[in-house]
Structure formats: structure tokens, C-alpha cells
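What follows are several structures.
Nothing in this text is a laboratory measurement; each read-out follows from the coordinates by a stated rule. As the structure is a prediction and not an experimental result, all values here were calculated from the model. Cβ atoms are built from the backbone, for glycine too; each structure is taken alone.
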Structure P
Amino acid sequence: MLPFVAIALAVVGVAVVLEVVSHRALERLPSVATEEFPEIDRALLGKFSSFDPELDWCPRPNRENQKDTGDHLPGEEVRSVVTYSTDEYASRVCPARERDPDADLSVSTYGDSDRFCREVDDEPFHNYLAEELDTHVANYGLDRAQMRLERQYPEDPTDHVCMVVTASSIARILSVWKHYQEFGNILAVKPRYVLEDGEVERLESPVDGKEDLLDLESKADLLREHDFYYDHWFEPHFATRPYTADLLAKNEHVRYAAYTAGKDLERRLGRSIPGIDFDLAQTRSTLRLERPRVRYHEWLFDTHEPLFDALIEELVDYADERGFEPTVVMVPQLRYATYEAEHGPIYGDLLERLDERYEGLTTIDMATHLSPDDGEVESLYVERGEGGHYSPETNAEIAQVLAETVDRRAVVE
């Protein structure tokens, strides 16, 4: 009898250990949610200095910030800390050209955080664009770009406005709390637009002040109702017991966990393990885990493009009202590159249709202009970066395309 009891206890012990290890592994998987309302402590909240009650977050004026891009191996000196600064308008500083109120040409760019180029120093695309056009270029990087434009433009008007978007913009406009679509992004709570009887209406952010983030669970009903992703993405990817089954459900889960464990081991040893680049392997595993999200975003363009179109119409109408030239620029992200190489753009012929619909709008599909010499699309992005941030060389190419577009429009006028 005792041997059987011992065996049973051993099996239970192994099962418990597997559950604990699996849960910890799942917590680090970018494609799995393990908690709906992770704790937000005051220390984390204190670091959220860019909180904005209207837009969720917004760069502060006259600030200098630093970001460790992660471009170093375990035990090595942190040698790639990027420094970037904002001016009095909270635009990223443009070292190439200072503001000149008497300039013949003025340009501003709006977009998401990737377009703010937080992973490069003095090589953001707007700085190269300033050199190409010989004029100051403002860079307002924010994914609530239309809201930021309407708030910022009266203070900093320009002749041309480039709205730089990505395919993931279709996802962002349906989101209220980013955690429901990007698990772990728990500080990002924002307003969003909806279509009501063909008209754009704005749903205000459920968060009035930064302190409200400490008790988001009290706003659960509002978050779940207004955020499209709660039902359609968060719940289907929410891990439940037994966690071991969720971890083993996909081979890629196990591979990602193994690469993460390898990186942890290197960190403890203070040196890299020869024979495998765990950082690169984890990045590629992440891209494979992202494939279902890419297909999902493709479906969103099929089902929710009217809202995207309506927001472009808001931009065009605002341009008419204020008298500037609007340009919509679609830039590719690494997560979509492999899929789109096989299937074409997930947004289809959206840009062509926008061109036909709005006479005063210029559109640019940057994917048609960015062709790496080595054929490796990863080379377009910052090494060991977050995947959506372009390298200095790519920023220079983007700037050249934008400069040619601005020059061409000036000739037409």
C-alpha cells in the first residue's frame, strides 16, 4: 500500500510543479492572458509621467528621456541607451532645423509611438525629412493621432500634415484598454470613436485621473462593453487551469518558454551561451505567435473598415477647415511582413480607394518603397528592438519618399 501512496504523492507533486512552472511560463507569453486585472502599484504609476486625462498618454513638453533599447547581451555594458527630447509643443525635437515662423514651407507628422522613433537618437525620420526639405518638421507621435492633431494644430499650424499609420491602426481604433489586445499593457486606457448611424461619435476615456488606474476593476463593466477586444480577443486567449494543458497546446508556446528560460540563464551567468542567440530566437518565436493576430487584423479590415474610413474623412474635413495638405502614410510593421509577402497587404486596396474618394488627400504605401538589399525585412528595423521601430537607414528612406511627395504637391499648387 505504501508504495502506491508514495507514487500517488509523487504524481501529485509533479503535477503541482508542472502547474506552477506552466503558469509562470504562460505569464511571459505575449499571446496568452493570465489575469484580467493585474495589480498596478503606486511605484509603477509614479513612473507614468506622460499620463494625459484626454488621450491616455502624451509626451510632456521640454523633456529629455532615455530608453534602453536592449541592444546588448547579458553581462555586457548597456551601450545603446537612446536619448530623445521634446520641445515646448511636446513635439520631438528636430535637430536638423529649428522652427522658423517665416519659413516658406512647414510640415508636421502625427502617428503612433513607433513613428515617434523612440529607439533611435538623432536619426528619426522627421529629422531626415527636415534636411531633405530644408525646414523644421514637427513629430507628434501618438496612436490617438486625430485627437492629438485637433488639439495641437491650432498651436502649431503647418502647411502639410502627414498622418503616419500602420495596419495595426485598425486594431487601435477599436480599443479602450490596451491590455485586452496587448496583454500586460495595463496603463493604456484611452477614448475611442464609434460609428452611430454613419456618424463618428467619441466615447470618452473611462479614466479621469491617473489615480483611477489603481482600481480599474471597478470600471470592469464599462471597459468590457466599450472595448471590442474583451469578447473577441481577450477571453479566447485567457488561460485557465490546468495551465499545463494551455502551455502544451501549441509547440510554439514551449519553444518561446525555452528561449525565455535561455535568456534568463544567460542573465544569471552574466555571459552568453555559445551556439544559440536566444534573443533572436525569441524574437522570431514572437513573430510566429503573432501570426494569428495578423490574420485577425486582416479580418478587422473586412469588418470594421467603415470606422477607419470615417476617421480619414475626419482628417480630410479638418484639413479643409484649417487649410493644410493632408497625407496618409501606411508604413509596414515587422509582424505583418512575412504574411503580407505571401498574401499581399492585409488592408487590401484601401489606399487606392481613399485616393479615389478624397480629391485633396495624398496616400503613400511605404511598403512599396522599402526593399532591403539583402531581402531580409528584419534589417529595416532597429536590431533587437520592439519590431515596429525603424533603423536610421530606413528612417532616411522614409524621409526621402515624403520629401518627394511634398515637393511634388508644391509644384502642382
Structure Q
Amino acid sequence: MYYRGEVLDFLNMLLTNDTAPLMRLRLVFSSKVDVERLKAAVLASAQIVPEIFGHYQSEHNRFEVTEQQVNAIVHEVQSPYSPENTDFDFTTAPQLQLFVVHHDGYDVLQAFMSRLLADSVGFKEYLYLLVQAYNYDDLSGYRNERRLRPVITQLQRQFTRPRPHGELVTTAVKLPKYTGISLRHGGHVMLSSSQFSRVRRAAKAQNVGISEVLLAAYAKALQVLTRHTTITLPCPVDFRQFTATAEQTTRIANLTGTVFLTIKVDADANFNDLVQQVHTLLDKERSRAAFLYRLTNLQKMNHTLPISLMRKFTQRWLAQRPLTYTNFGTIDQQRLKFHGITVVNCVFSGAFQITPRMELAASTFAGTCTLSFNSLGSERDYQLAMKILENIQAQLLLWAQTQKNASAKPNNN
């Protein structure tokens, strides 16, 4: 059976020619997982999202499901096996891979989902659906909405159709590439629940979002390490926020667009001013809604042009993105309760990017925010990426403390 792909599925295929287009999830449980129950949950979820078993055919932008063999998705392995070293090919294998890694007394679930099937929000929605299926909830009335057309229709009602605004800008700054043996690396830093709570309070006091603060810190870290004073970063825009969701409907799909923020970062820039600059730029880009112009054109091409022509036209304006950012947001603990076992930790992250490309990923669980990257490069490449993360962490903590001290000063007026 064939399931038609949407234009953003195709776009993600074009953006990930050199690396497997995947997202990662690591769940640490307090005890053992019932693997047979997990397999049954995967099969139950496939009644709603059959594409998880599909092979992606890029020449037709569709998913082909020939059979639903659950053992092609769920794998049992023993620690210290590292599933992240697997070479994923979503054109010949399912769009989802689950590895239950057995440890003494507990299990770790590592999940890998294709970006051809869903964006970061869609990956989270699938996780919640899988939990419901694992808990034997009644899913008979559920459906998955992957279509982009209703979203575009709603967006066109909310935004004036923008004029074309030239070509998409490419990132002005690039990281250096060091020589050495190329290996897979994963790096992360964490903001504890108390630290991240202070960052959230500071953001709320400034009327800005967490993503805006993270992007400001990302830009500042890049300026410090590269000396560039103009940094262009992509910021994801989730189109779900503009459209209502019907009851018993999940949206395990690609429904995220991108706006590009060109940030001016002076060496002595005040971080507060930098955050406000990012906030202003993002407001401007959202109101200009250039993503709607591109989205509408892509939708038209998807219905009228052969894929070969669509690829040719799209690549003319498709921006290269050596530096990317994904915010998986907050994982809802109330929706992450597997029957009989407790989730101790949950972290989302992105694909293994070939250096000098880098993807900064953020996810929050139990109040703790984890910033991470996955890379394929030398040890020096890894150390540079870790310096960026540590610089971001330091910027956030210093800013939160500064905002706290400023609000605590007595008013003498």
C-alpha cells in the first residue's frame, strides 16, 4: 500500500542528502519493559500511523508499506550495545526504529524516527500515542492528520499573502573543520530544574520565549568562538499553533516551517539587548510570513509537477543550513506513564551531523533542560561543539542571575 507524502516530507529529504534524516529519543526506565507489550503497542499505533512501517520513495514522495513485521521496528539488545552506531536508511527500512537496551535491573528505550515522516512535535505526539497503546487505551476513534493543505488554508486566512523576498539567506558563519579520525560523538549539557526555572522566570519577565533566549545564547556563543559579528540562524515555526486540533486527532507529520534570523552580535553586546533583538526579528519574520509564500508554491508544485522538476526548482532557493536548531519543548510527564514502570529520564536530540555542520537540540523533562548535539567528526570538532554548548549554558545562567539580582534591588523612589 502507498501513502502519499506531503511537501515538507520532500523538503526534509532534500535538506538531509548527506546524513540520515532522523531524530533520537532516549528513555531510561526504573525497571524492565514488557517487550511483547511494546510490540503490541507498535502494531496498535500502526493502525493510526501505518507510515511507520513504510519505505520512503523519494522519486514519488510517498511511503510504501508492504508488510507490518514488528520485529523490523522493535529490537532487543544487551548493554553496552550502542544503537546510535546503526546506519539508518529510511528508503529501504521503516521510518521508526526502537531498541530496548537491557541493563541489570532496568531497561533503556532508544527510539529513532525519520524526519521524512514527522517533525520534532510529531515525534513527541507519536511517543504519547505509543504510551496510550502500551497502556491498552482505546484508540479505535483516533486518526492521524498529515495533510498540509488545511494548514495552508488556515494560514492564508491569518496572514496577508506576502510578496517574494528574494532567495532564502544562507548562514553567514561556518564552524572550522579539523582534521582527524572521524567518529560519532554525542555531547550535552544540562540546566537543573532550579537553574532552568530561573531562566524561565527571566524570560517571562522580559516577555520573550525560551527559544528566543536559546537562539540569542547560541548566536553569542558562535560570536565568541568564531569572532563573526553577523550570525544567521534558522528558527522553527510550528504551524500547529495556528490551527485547532480535532478531538482524537494526532498530527504525526511535518508541520514545521523555518524563518531565518540575521542577528548582529557585537563583542560587547548586552545579552538582554541581544534577546530583545532576536524577539523583534522573530516577530517581524512571523508577521512577514515569507514561509507562507514558499509553502504555497511548494504545495502547488507537489500537485502539478513531476518530482524531478520539483527537486530542481526547490534546490535553487533552498538554503544550506550548516547551523540548525530544534526545540523539542517540554515532555509532558502526565502523558508519559507506561503501565507498571516509571520513566526516570527522557531526552530528545537530533541527527548525527557531519562536521562542521551542527544541530543544537533542546528538550525539557521533569523541569531539567538538556541541550545536546550529535556529530560525526574528529575529537577537536567534538571539543569545539562542546565549547559552544558550555558557552550557551554559561550565558543562560549568568543572564538569569543578573535578572534575578536586578529585580531584587530595592526601589528608592
Structure R
Amino acid sequence: MSDAKKPWNESMPEDQFALMRDILAAPSPVGLEGAMTYGVLKPYFESFSQDGWKLHQFKGHAGVVLDTHPGQDEMFSVMIIGHADKIRMQVRSIGDDGKIWIDSDSFLPMTLIGHEVKVFSEDPENPGNYRTIEGGTVEALGAIHFADSALRTGDKGIKKEQLYLELQIHGENKKQQIENLGIRAGDSIILNRPIKRGFSPDTFYGAYLDNGLGCFVAAEVARLIAENGGTDNVRVMFAIASYEEIGRFGSRVFAGELNPDAIIAVDVNHDYVAAPGIGDRRFTPLEMGKGFTMSVGSIASEQLNRIIETTAKEKDIPFQRDVCGRDTGTDGMAGVLAAVDTAATSIGFPIRNMHTISETGNTSDVLAAVHAIAESVQAMDAMDDGSGKLRRQFQNNHPRLDQAEPLGHQGSDKPEGEDD
């Protein structure tokens, strides 16, 4: 395959970038994921879904799963999971002066100051109906003139209890003006910045790459599998989960109900090379623009990783190994958390400024993840013959370190082509 035929070596086409932007822009705070799952991804799934495929829907949350072989439990099954829920702020209370005091959730308070947001308020008179308010910003201190000296020098930071939403309310009965809008405690607030292409080649930035990107990857893998005629021996479930940011609850429901043999979670990762102030911590040198990441450690299956790594090397798709310790931190843990026997791993892409309004990524890493997963699914489909062969391979071929071969010193010569 020439470089010209390797999408991860090319700029993402504009129509594909527009789809990614639409997925990331869908307002889907925790518990209200339907805008992304039903508003964007369900219609996209339906646009290419093959005869016999089924879209699973759920009662307790707005997650969806596109299933290539519904009900065929005898087949080896692979679930590819992204999560639609976004971290959000919530209204706590309303002050007499018109300030709307808010919770910061999983944001660092100081990263929120001055940024435009959208408020999604449930109509008190019509529960289940939501209105949106734009034009507000998150504030904490007002002008620098009112901050004490420690805040001015940076010796003291902003506390989450200081955050409020500024709607420019003035005049009489300020609190009543807010209450007349129907804004109540618990209403969701999200950052208002759709992604844009970045200054450097193949980069992009904006809010909520975490984790609309994982959903985009799952959807694009589904499209590629469909365009290739589907799979014959492996059942694939393209899952868009909810509640990941508060405990990975949606994906464990998927695992518990659909019982996949393998799970591939897709979620953002960190660019540790560019992260400020952590050089002496010796993190794994994951870097934006160097390919997708693959978790090693925690519950990551060596057999599943072996298939993905082998496939990536065969197709010349760049990847980086991510040391994840005790917990992948992603929906890759869904099977374990649901007490389901599944081989699992987590695929990602290094981004910068996670959980801010200016998260930054590289389209080449995202495309590398899309094609690595799609090619790995095709490889697994070719490994099975419909008799349960692949499931038995996973059961019977766990690595045996007691059979490891002794390794001696290998000398000091560098591999051919490497500089001294």
C-alpha cells in the first residue's frame, strides 16, 4: 500500500471533519446524551447500516449500540465503545444579585473563567422540555481590582465555590429575573466552542474532544466495516455509551446485557511530552501526531493487543504503547466492572489540555485509530471459521511467562538506518 492510500498519512477530508465537528458539537452533558446519540449518530448509523443489522436502544440511558449480528450469541463478538457524555457544570443556587452559582464538576476552576457557555434549563411547567440560554460567561472574581494580593500573584487559586454564571442581569429584582427564566438548581451548563482546524497541519482544537472523538472513531469503523460488506464470523457491536465521566456506568450495562467476548474502548489520551511541568515524572512519552495509543497493563488483554499490534505493523499504521497501571481510566474496564468475561483493551489518541475549552488533537492520530481498529476486526473475522475457533484461541492462549525464553546481552550495535 502506497503512502497515498494510507488515510492516516493524509489530511482528513472536509466532509469527514464536518462529521467529527457535528458529533463533538452535540450538546450531551452527563445524563442528557441524546443529542449526540439520537440526534447525530443514530441517523449516521442508519445511513449505512446493512440488512440484518440492528440498533439497540435502552430504557435507563440514551446510549445506542449498532449490532451486525443481533441475537447470534454463538458468534465471537467484539464491542467497540466510545462515550457520548460530556463533563458539565450545574446550577447550584441563585443569588439575590442575579449571580447563578455553579458547580465545576471535572473542570479545573481556573480554566473556566471568562468562557462562553450554554445553559440547558428544563421548563418547570413542562418537565422533559428543555430551553437553551446563550450569552453567559463563567466568572469568579470580576475585575483584578477586587482580588487579594495572593490571587494577583498566583500564590492562591480560584476555588470551585467561587464560580458563578454571569448573565449580565441588572435593574430591579435581579434574582426574580433569573427565576422568571425557569433556571433551577441542577440545570446543565456546557462550554460553547465547536472544534476548528488548528494552525499547525492536521491539528484541531475546541471543547469536548473527550469523548466525542471516541464516538466518531466507533462510527467510522462501523462505516468502513459496512462498506467492506460486513463480517462473516465475528459479531461487531458499535457502542456509544453514557455516564462514563461519573463511573463508566453506561458501558457496564452494555457489557452486562450484550456479553461481548472482546471490548475495545476508544477514548482520548494525554500528550505527556507536551504536558507542562511533568518532565521529571517520567511518564510514557506519548505524543500528538505519532499515532494511536494502545493500553498495556491493568486489564488489557495481551491476546487482543497482539492482534491490534500485529495488524498495525502489517498495515504500517503508527501506534504508541500506553502504560496504564491499575486502571485504563476508560470504558475498557466495562467487562470487569460488569462481571463479564471479556478480553479488553483501550485505544486512544494523545490530546492536549484535556477537560478545557481548548482541547487539541491531531487528525492523523484519529484516523490511525479508525483504520487500526477496522483492520483488526477484519483480521479477527478472517481468524474465525464460525465454529467458535476465535473464542477458544482467546481461552487457550494466555501468555505463559514460565515458558519465556532466556535472553542474553545483544551488543551495542544500533538497528540499520538509525543515527549514532
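With Cα extents along the principal axes in Å coming out at 68, 55, 50, pick the structure among P, Q, R it was computed from. Traced to structure Q. Among candidates P, Q, R, the computation of FRET efficiency 1/(1 + (r/R0)^6) of positions 238 and 366 (r between Cβ atoms, R0 = 25 Å, to 0.05) that gave 0.65 used structure Q.
For the read-out percent of Cα pairs over 13 Å apart, for residues 358-397 alone, a value of 56 was computed from one structure; give its label from P, Q, R.
Q
Highest-scoring entry among P, Q, R, by FRET efficiency 1/(1 + (r/R0)^6) of positions 102 and 342 (r between Cβ atoms, R0 = 41 Å, to 0.05), is Q. Quick check on the output: -0.52, -1.15, -1.30 is log10 I(q)/I(0) by the Debye sum over Cα atoms at q = 0.09, 0.17, 0.22 Å⁻¹, for residues 126-245 alone, derived from one of P, Q, R. Which one produced it? Structure of origin is R.
Kindly point out which one of P, Q, R the value 0.95 was derived from, the read-out being FRET efficiency 1/(1 + (r/R0)^6) of positions 14 and 118 (r between Cβ atoms, R0 = 30 Å, to 0.05).
Details: P: 0.10; Q: 0.95; R: 0.70.
Here the read-out was taken from Q.
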